[in-house]
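Derivation of every value follows stated rules applied to the coordinates shown; laboratory data play no part. These figures come from a predicted structure and were not determined experimentally. Cβ atoms are built from the backbone, for glycine too; each structure is taken alone.
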Structure P
Amino acid sequence: MGGQSSLISAVQAGDTGLVRILLHEHSDFDYLDAAFCLAVRMHAGRIAQLLLQYGADSGQSRPDDLIPLGEAVDSGSPALFEALLDHEIRGRYLESELLQARDLARCWHEEGVEAVLRRRTGSRDTVGRRRVQDGEYDSVVEFTLGGMSARDGHGAILTYVEELLGIQTSFEELMARALAQVDQQDHATWSRASLQLSGRQEEATWAAAAVLRTSPDPSKRLFGAEVLRLTHLFDNSDEDAFAGPALDLFTDWAATETDVSVLTEVLVALGEHSASRAEAALLPHASHPDARVRRAVAEGLHASSSPPAYTGDARAALLALMDDPDAVVRKTACRVVAEGRDHDPVFADAMAALLDDTDRLVQLAAAYGLALHDDARCVEAARLLGPPQRGSLEEECYLDAVWRYKWRRDGH
């Protein structure tokens, strides 16, 4: 089958990047379902989820095409476990099987991956460890010993299966699972815990997270800030009950926070509010020494400027951020200006200056911005930049804006 399908071959090679490119190009879509089953059997959870996103039908699989739920738990890959519980096939699993999966995940989580591997292999060798991407946005640590390997995402698996079973784990327990990770905020267990808590949309969870603002432990402050931010972000109710409290809390918090990671999260939260108070709280950090903070400011000004034109302070900040030493900051500020409603010629000239930037994505963002501002300088810039790199959705988006500008200009 591998000789017939480039998609199957890419899955067999574990090449996530190539799989993504082939899916984007709609290549071998007839093999989507077979590719999904293969990815699951290979324990390639990230690829399996990617295939589901592009339309693979897990319901077409037979039970023996996949792997047992317990095997997915043993792998320690939350992405793999969740792929097996895709909504099309979730009903295949009895509650008793989910309870067994929960108990097994708890054993791994409480004993620790290294201890379980040593017990199962009997090996006293040094344990190999490496950080790996597990899902689209999350990472885990993969442990290897005595020919066996397992990832340390059992806390995320445990939290997920508890949610499926309707078990409401306490705020304190979920926070403890999150804080147990080494690289905390990027870990799948942290993400799953904060997502589950924010999804509850309840005052008790909000209050428990808000209390953490005063914790001397920056990890707890970071966790609290993320839960609060996501609670407001995911509130789809007409009342939008968390908007006011979130704006009040994050505005005050931004003025006092000293930890860079926590401050970045707080500023990201402020950027999700279209209010002059949010903008005023963001601007003092536009020249912060850490690029992560400056990126959050640049991104946040996109949402905070609700009038058609930026305030003078916001305009000055964005122009400075477009000339930032960090390429991602420059690109972010350029994109914000591009998509804003303020078409002051000073912004077009600043974007035109970035066409000579040393970073290709900054150049592309500048061409994109000029196209959105109906500035003809984008056309020659796009010609010099050439076609988008294969599989880059970002580059395609930027260059497509130039094509659409030409289409409008030529009267189509």
Structure Q
Amino acid sequence: MSALQPVRGTRDLIGEELRQHRHVIDTARRIAELWGFDEWATPILEDTRVFTRSLGDTSDVVTKEMYTFLDRGGDSVTLRPENTAGVCRALVSNGLTQALPQKVFYAGPMFRYERPQKGRYRQFHQIGIETLGAAEALADAEIIACGQAILDALGVAKDTVLEVNTLGDKQSRDAYRSALVAFLSRHEERLSPESRARLHRNPLRVLDSKEAEDRAIVADAPDIFAHLTEAARAHWEALLKWLAVFGVPYRVNPRIVRGLDYYSHTAFEFVTDRLGAQGTVMAGGRYDGLVEEMGGPHTPSVGWAAGVERLAMLADSPPPPAAPIAVIPVGEVVEAEAVRVLVGLRRAGIRAEMAFRGTLKRRMERANRIAARAAVILGEDEVARGVAQVKDLRSGEQAEVPLAALPERLRTA
């Protein structure tokens, strides 16, 4: 019988990979807390309408990628493909729309049925922050600046570039949409099949196409700046001003549109050339109408998400875990005392381990295998005198230490 394997597009996180994964999340959590973001944890499983309402019927996520099924009660549920919609649903569900703004950090698994590739899996993990209930461009800039601070803390900022764009307000977008459709229609026969399908449903997504034939056409497409209303232009100019105040460098990229339907005004991506074609490591923007889709009041909001797997590939390695202490009883008679020593060391905050069985030789071999920095050796004579033999496994030096002094001795060793 063949051994069972993980489902395609999923993987186990073990050892160093898990430490790197956890390092990304813990670093982001720490920085986000400094910036005033509180952590929320929403369900992995949501009512399907949370996503069909928010992501738009024409988005790739809804049409191709969601894991949706009927539960035993006949209700349609979906494994979350992203978490912004869930956070907005939680805001409404928990009656928090009267206590705005809410600044939220989240971390956890997401699910999309797409072709697995470097840094992208069907079960993947994201970190993200959202500011719910702030219409000011200062909120957009703070979100971006906090993202850069997280990238900097991970050692990734030096390898990324912030690209920003505006999608304007609805009036700006409607005018731009008409101009873009008129331009693309003149080249419709040369567009990829996917872009031809998007042309009249969601033409802005054509700007985001990775197909060579589309990119050649889009290079000459009009941009939105000529179609911005006065209010939309003021928001855009304020964003750039506040980014300068925060000290965040950027470049304008009028082709950033974001893949989901709920974005307006600010759209941005931190991109890198270290991951090949999958160069986006953090992306987001403003979504002023999303909370309304969840049944709440008009709540201007802004946020971003970042893939933990991609960040883990780029981030500096975390410090290695502390080398353990190996507690080694010599004979069964002293095992109970050895366990008491083990518990005392752990209570003192010292990583310590003891093999469940084996001779002195076997236990010493295991101490070397787990890269222990010292061995606490207990025989009947040592226990009777209230001492232990402490052997430094790096230098080979050995000394007799009173049991009561072990935590202090080993904490400073």
Structure R
Amino acid sequence: MKPSLLIYNIGMLATACGNSAHGGKAQGEIQIIENAYVAVEENKIVAVGEGEVPADLRCDGCKTIDANNKLVTAGLVDAHTHLVFGGWREHELALKLHGVPYLDILAQGGGILSTVCSTRKATEDELFDKTAKALDTMLSLGTTTCEAKSGYGLDFENELKQLNVVKRLQESQPVELVSTFMAAHALPEEYKDDREGYLSLIIDKMLPYVAEHKLADFCDVFCETGVFTAEESRRILTAAQKHGLGAKIHADEIDPIGGSVLAGEIGAVSAEHLIVCPDEGIASMAKGGTIACLLPATSFYLGATFAPARKMVEAGVPVAVASDFNPGSTPNLSLQLAMNIACYRYRLTPEEVLTAATLNAAAAIGKADQIGTVEVGKQADLLIWDADNLNFIFYRYGNNLVQTVIKNGKVVK
């Protein structure tokens, strides 16, 4: 064996293990190796061990990194972002500070519809440049894989524009991207008196095209009061599943109108937000094998209730934690910050949050067999932290503690 990269003198290696999401007690059961090493050949991990590096892993021409007794983990996986959009929405801050509810802002032409207007005006190249800059920041913060939703076009041309930006970025920068089609993010102005017409556009025209041209791996729907009902969400998501796309659903963010229950019933890969998720929703997700993708930075930014994460873990629902980067409800690129908030406000342990932002997040985007853990055979996505142990990166919130980022076996930051 002749590795191309060898990381040695690792003070603590902390990783979840396996190829599927962990819920219940298993979510907090991670592997800790002190005085560790990791060997990489091309882009795969070929050896993980403790103590002295074996002689057969030492070779001329192998790049070596002395971790200086620091913490090493898998690269972070951000399983929920609205990455591609035009404009910003800082003008809404005052409204939120004065307690104007989001659905009222939306009804006034703000919210998603404001971003739709900006996104439609932007060229594909403008969106590409803006998003590339965001991804570079995310990479420096330790995010090596990122899900990206459309949903700010709300018509055929502009939804495809967003998806094409993601496709181009996949080929031009280090962060690995997973695309989610989300035309069912809001009802566009031109269809405000024709809900059935917009549903037909999504189901009969957009979905078949997106699937045929492999522009997305998943389909998401905003199931919420004033947006899409649970039954409308079922129609869209079951149609998506017939086209081979995995189902995701924004559920129970503001009102519990049945989204989390639906997620379990149709076997959705993930249900997201879940701020006001009821007990029957948790039970349905547990039965259906749905991952709860929670967004603590959104609750923090909006001053909202925090999702019942502890209850979900105890019910055996695997919990993932994501940034929800978007221009309206959390313009934050740091998954580290979301992890910190999850620890403090969800009362999840550092071990549970590490699993949430690596293995469970990878499972929520269909990549748990490739990324999310530091194990032989997995893709070499690794972080060296400016920290001696796992607890420190939760204790020292507010700073970027990532020191070195390795993606696909190459140092990229």
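Quick notes
- Entry that produces 1.10 once Cα Rg over 2.2 N^0.38 Å is calculated, selected from P, Q, R: P
- Structure from which 3.5 was derived, distance in nm of label points 7 Å out along Cα→Cβ at positions 18 and 378, options P, Q, R: P
- FRET efficiency 1/(1 + (r/R0)^6) of positions 178 and 346 (r between Cβ atoms, R0 = 35 Å, to 0.05) - highest-scoring structure of P, Q, R: R
- For 19.8 (mean count of other Cβ atoms within 10 Å over residues 154-161, calculated) the corresponding structure among P, Q, R: R
- When relative contact order in percent (Cα under 8 Å, 6 or more apart) is calculated for each of structures P, Q, R, structure R comes out greatest.
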